[in-house]
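As structure tokens, here come the structures.
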Structure P
Amino acid sequence: MKKLLSNIKGDAFGGITAGIVALPLALAFGVSSGLGPSAGLYGAIFLSFFAALFGGTNTQISGPTAPMTAVSMVIIAGIIAVNDGDVNKALPAILTVFLLSGFMQIVLGILGLGRYIKYIPYPVVSGFMTAIGVIILVTQILPSIGYYPKEDQNYVNQFKPQAEELILENILKEEAGEGILVLEDFKETITRAQHITEAEILKESKTLAKNEASGVLGTLKILPRALSHINWLELSLSIITIIIIYGFKKITTKIPSTLVALVVVSGAALALGLNYRPIEEIPSGLPQINLDIFTEFSLKNITPYIFTALTLSLLGAIDSLLTSVVADNMTKTKHQPNKELIGQGIGNSIAALFGGIPGAGATIRTVVNINSGGKTKLSGMIAGLMLFIILIGLGPIASKIPAAVLAGILITVGIGVMDYKGLKAIPSLPKDIKIGPLKFSAEVMVMLTVLLLSSFWNLVYAVGIGLVIASLMFMKKIGDLTGERSEVIPLKQEPAWKDEANFPEKLKADVFIKHVKGPLFFGSTSNFQNVANQIPSTASKVIIRLDRMQYIDQSGLYAMEDVLQDLSKNNITVYFVDLLPQPKYMMERIDIIPDLIPFEHIFETFDDCIQAIKAGG
């Protein structure tokens with residue numbers, strides 16, 4: 001406690017400043033997610049406080065972030081779609097997925113997996129971050145020009161036949177579930193269909209229209225129609241917001257330009273009595289635990305989203321630990337990655353219970369906190385309390401913020417989150433892969449694959465596919481490199497290593513040497529398996545030098561066994577030189593040693609091996 005209060009003045013100022021900076025982003029991310037501004041605010045409050053309290057980075061400020069919101073948006077839209085477009089009906093399942101994601105982060109931390117996050121390839125992260133920027137930027141075009149597909153009556157009417165078909169399909173499913181569906185007699189179906197109201201058809205049509213125009217592809221498809229229905233007031237508010245955000249930074253960076261834009265544009269719109277579209281109302285009073293998470297829990301509804309929840313938890317881990325590294329560099333400290341994951345998991349779990357969207361360590365807010373004097377965990381807790389005070393005291397005022405202002409803020413977030421460093425490097429990266437007559441850079445191919453699949457298909461699957469491609473390419477490169485460096489040479493040629501120079505002249509034509517340089521694993525076995533074919537039938541001895549083979553996996557082990565068996569069939573004696581502990585242990589486990597290589601044929605040095613061969617061993 002004494003350490004926590006050692007910098008109370010700096011932590012208070014840092015936390016308050018970071019909380020103020022977080023306010024517009026929390027509201028904007030909440031709206032973008034589809035659950036409304038209150039979900040973003042609740043997420044920021046609980047995650048900021050509890051991630052700071054239990055986390056492993058003293059100066060970290062956590063809350064909803066662009067990557068986490070983009071993935072959450074996909075999850076929310078998918079679950080709402082299977083719940084007839086009813087947010088309230090879908091909410092328990094949505095929050096259960098978020099809660100599960102938080103639990104997974106806690107498990108990742110307990111298992112000590114935080115230190116492995118750094119092994120995710122940069123091209124995957126780069127492509128994903130740029131895709132997040134594209135998704136946010138494109139999906140905010142419609143609200144920034146004041147066009148909402150479900151409110152365009154002519155557009156909605158196009159979906160009425162599909163809505164009627166869907167409602168009828170649901171009736172048939174209900175009857176089948178109740179055991180009263182009779183294919184020979186649709187009397188009950190007709191009776192129920194007669195009770196379908198025009199309002200129900202319209203509601204379903206609006207849901208279908210909204211879903212059709214969602215995401216990057218949906219926005220691009222409806223964009224021509226949207227541009228013919230521009231609300232010039234909404235567009236003006238968005239543009240002014242963007243101009244202030246970028247322009248005010250040139251005046252000073254001490255006051256967050258996002259907050260300035262929010263206050264100035266919202267205040268002006270309210271004072272002038274403009275007929276703008278406000279954000280959804282933020283509930284007044286204390287946040288309530290959503291008990292429906294437990295009372296309406298259904299494993300069947302959650303099962304399809306387990307992998308998605310895992311992806312969300314991993315993304316939050318990456319996002320948070322990258323921010324922790326930034327904080328370390330600024331404060332010259334060292335964060336505890338596994339403890340940080342536990343803190344993030346606790347914060348996200350509690351936020352989910354209260355209806356908040358998940359988040360992670362936020363780089364900009366963390367930097368603001370450090371620059372404002374924050375040094376201990378107290379700063380992050382104060383940031384959460386600051387947002388809580390704003391919720392309780394200014395909720396009704398915040399509900400009057402124009403939706404177009406938040407759209408403008410999100411557009412700048414989308415532009416800022418893209419990985420321009422990775423994009424600029426595309427022309428200069430080596431083209432190391434050839435497909436037909438064309439040459440490509442492996443890194444660029446992975447990055448663009450993740451970028452395109454994330455933007456136009458599915459964020460979750462895109463990351464998985466990107467990791468698989470990156471891993472395969474890495475293994476191919478290592479395998480090729482190992483194959484190039486591994487060699488078989490007759491000693492009658494120029495010796496490869498210095499200690500081979502004194503080998504007896506009369507034995508040189510009869511002895512071959514195999515140098516294994518690097519790990520023998522499933523990506524490098526094909527070259528090794530050609531050893532038997534490379535050695536002439538006149539040879540009677542092979543020395544395999546293993547001092548640079550630090551590791552062998554199961555594939556390499558069986559490749560080694562096959563080679564040794566082939567050499568044994570040709571009556572060739574094999575000697576091992578400088579066999580390292582891990583490969584030796586693995587070979588003993590499947591009896592390569594001593595069945596194929598007796599202990600007396602294993603030597604610590606090449607000179608020892610020479611002496612044994614001279615002696616006829």
Structure Q
Amino acid sequence: MAEQADWTIDDAERVYGVQRWGAGYFEIGANGNLKITPDLSNKNMRIDFQSVIDEIKQEGIQFPVVVRFHDILRSQVAALNKTFINTIEEAQYQGKYMGVYPVKVNQMREVVEEIVDAGAPFNYGLEAGSKAELITVMAYNTNIDSLTILNGYKDAEFMRLALLGRKLGRKMIVVIEKYSELSLLINAAKQLDVMPIIGLRSKMTVKGRGKWESSGGDRAKFGLTTSEMICAARYLESEGMGECLKLLHFHIGSQLTDIRAVKEAISEGGRIYAEMHRMGFKLEYVDVGGGLGIDYDGSKSTNDSSRNYTMEEYVADVVYGMREVCDLENVPHPTLVSESGRAITAHHSCVVAQVVGEIRANSAELPTDKLPTDHILLNNIRELAESVDSQNNLQEIFNDASQWKEQAIGAFKLRVISLEELGKIETLYWQIMVKLQHRLKDAEFVPEELQELDYNLSSQYLCNFSVFQSAADTWAIDQVLPVVPISRMNEKPTVNCSLVDITCDSDGKLDQFVVDHGISDVLPMPPLKKGEDYYLGLFLTGAYQDVMGDMHNLFGRLNEVHIFGDDDDPEDFYIEEVVKGSSVQDVLSIMQYNPDAMAQSMKRMIDQHISSGAMKPREAVKWTDFYEDCLKGYTYLKTS
């Protein structure tokens with residue numbers, strides 16, 4: 001209890017860094033539970049996450065679940081727009097801000113609907129990068145005063161859809177990504193007798209910083225070179241469509257880590273805009289693309305999972321930077337457009353998974369009492385285990401123990417020692433490693449080999465979820481996402497662990513965590529208590545993770561719970577909607593199986609066993625119903 005008394009909420013905050021990555025929405029409560037302030041304009045409304053989990057359980061909703069705090073989504077939309085509006089006013093910038101949300105970041109209908117609704121007072125629009133996304137935004141972005149930006153590669157059908165939007169009075173801006181798209185658009189416009197709004201994407205020489213820096217530069221996938229930009233503008237002019245060219249677009253990468261890249265891009269983009277204006281092309285909009293980053297690890301640095309700036313600093317550099325270039329070049333201030341998606345959606349969504357077990361090295365120990373028949377290898381390592389506390393050369397202890405374990409494995413393969421003797425040697429080896437680990441806590445210097453002991457001796461908490469479905473970027477690009485226990489953070493975390501999922505794949509694990517102002521391969525956790533359900537949250541998953549999951553092991557989409565804050569509710573929230581996740585028959589159908597035919601096939605096999613007398617009819621009916629119920633059930637483990 002004395003050790004527990006030394007642990008405070010400030011200690012928990014230091015370890016888990018919730019306030020560093022939580023952007024004001026998340027913090028650790030005095031009771032050790034994670035707290036959420038979903039609306040930063042109302043600090044009195046604070047939701048206890050454990051209460052959310054308790055209500056989810058009461059409603060009979062199976063874990064794992066995606067929990068969406070729609071107030072956070074709305075709050076981020078308002079924050080971005082108000083920051084631009086306020087900065088434009090402070091800078092005496094003559095243009096406006098008309099942002100768009102890039103739906104590729106999270107195409108879920110509920111997300112898009114909330115963003116459109118929250119953005120309506122600001123004429124906040126949508127961006128599409130594919131034909132399916134274009135069809136979506138045409139149906140949902142019904143505000144005729146907002147922009148619809150159309151990026152990505154395009155075919156004739158794509159162009160006709162965009163022109164349909166123009167016929168309906170919408171501000172559909174077709175951004176030309178490659179030169180050959182111009183003829184497609186011009187031909188379609190003439191056939192339909194519709195004047196399009198056209199943008200050109202510049203292939204910038206400036207490169208971003210971070211994982212996506214290849215979005216800029218000569219080898220960038222999208223955009224027009226300087227000569228292509230000029231030729232495209234003059235081609236439009238020769239076709240009588242010079243006045244249709246209204247927008248300059250550039251994008252130097254997602255999750256920009258260094259604010260200097262933003263400054264450089266605005267300087268170069270502003271110069272291109274000014275020169276195009278001088279050439280007679282009266283552009284009205286400059287679209288600075290996406291890139292506004294998220295501080296996933298809370299380090300406020302140029303690490304790939306961080307950023308060294310705030311939203312306010314980003315916006316200020318865009319507004320003041322564009323104003324400076326335009327004033328120097330004596331051209332009008334354009335309307336500013338940005339396509340920030342990650343910053344809008346990341347915080348609002350998280351994955352909650354139950355810890356269903358613990359995997360430890362040598363969790364079952366054999367008795368190691370001395371017997372007259374023991375092999376010398378067993379005797380040697382036993383003597384070492386008994387003398388660890390009295391020896392000072394920890395490196396030598398480690399070397400000897402490792403050598404005898406390796407020799408024991410070789411001896412077993414040669415049938416010199418028995419399987420039981422090998423098991424006893426392994427038991428003693430791990431006991432020695434635990435003692436070494438304990439002694440190393442007070443050591444001033446830890447040799448390189450011994451530095452791996454914490455990881456090798458750490459537990460693995462088995463969690464009921466799939467990394468490939470719910471956190472694809474952690475596996476694909478080593479993206480760091482914050483992982484935090486939902487409760488008991490007022491207790492000292494005495495177990496170092498990594499997390500493993502329930503897929504049959506060794507890559508189905510998390511072993512990079514935001515811990516104590518850095519990245520660690522183990523996460524400090526409270527020990528599991530027998531008979532008590534325990535839950536972890538995987539946070540900042542609202543951008544890309546929600547829509548990039550795969551079907552590894554046929555684990556499908558998770559159940560979703562949509563939360564809204566309510567100051568009049570005793571718990572400050574209510575569950576607004578539950579969206580059922582994939583059933584087994586859903587994922588089988590996606591893979592071209594026929595669940596009904598499978599059920600019939602299983603019934604025929606069971607009927608054959610009834611006919612042969614191997615199974616009683618009453619038992620057979622139960623097994624048939626059980627199989628069909630499993631087809632209709634959730635793809636994840638049923639833990640209660």
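Structures P, Q were shown, and FRET efficiency 1/(1 + (r/R0)^6) of positions 67 and 555 (r between Cβ atoms, R0 = 25 Å, to 0.05) at 0.10 was computed from P. Each of P, Q could give helix-only ellipticity at 222 nm (-39500 (n - 2.57) for each DSSP H run of 4 or more, over all residues; to 500), but the derived value -12500 comes from Q. Here semi-axes √(5λ) of the Cα gyration tensor in Å has been calculated and equals 59, 32, 23, so which of P, Q was it run on? This value belongs to structure P. Once relative contact order in percent (Cα under 8 Å, 6 or more apart) is computed for every structure in P, Q, the highest value turns out to be that of P.
Here, each number is a calculation from the coordinates, and none is a lab measurement. A quick note: this is a predicted structure, and the numbers were derived from the prediction, not measured. Cβ atoms are built from the backbone, for glycine too; each structure is taken alone.
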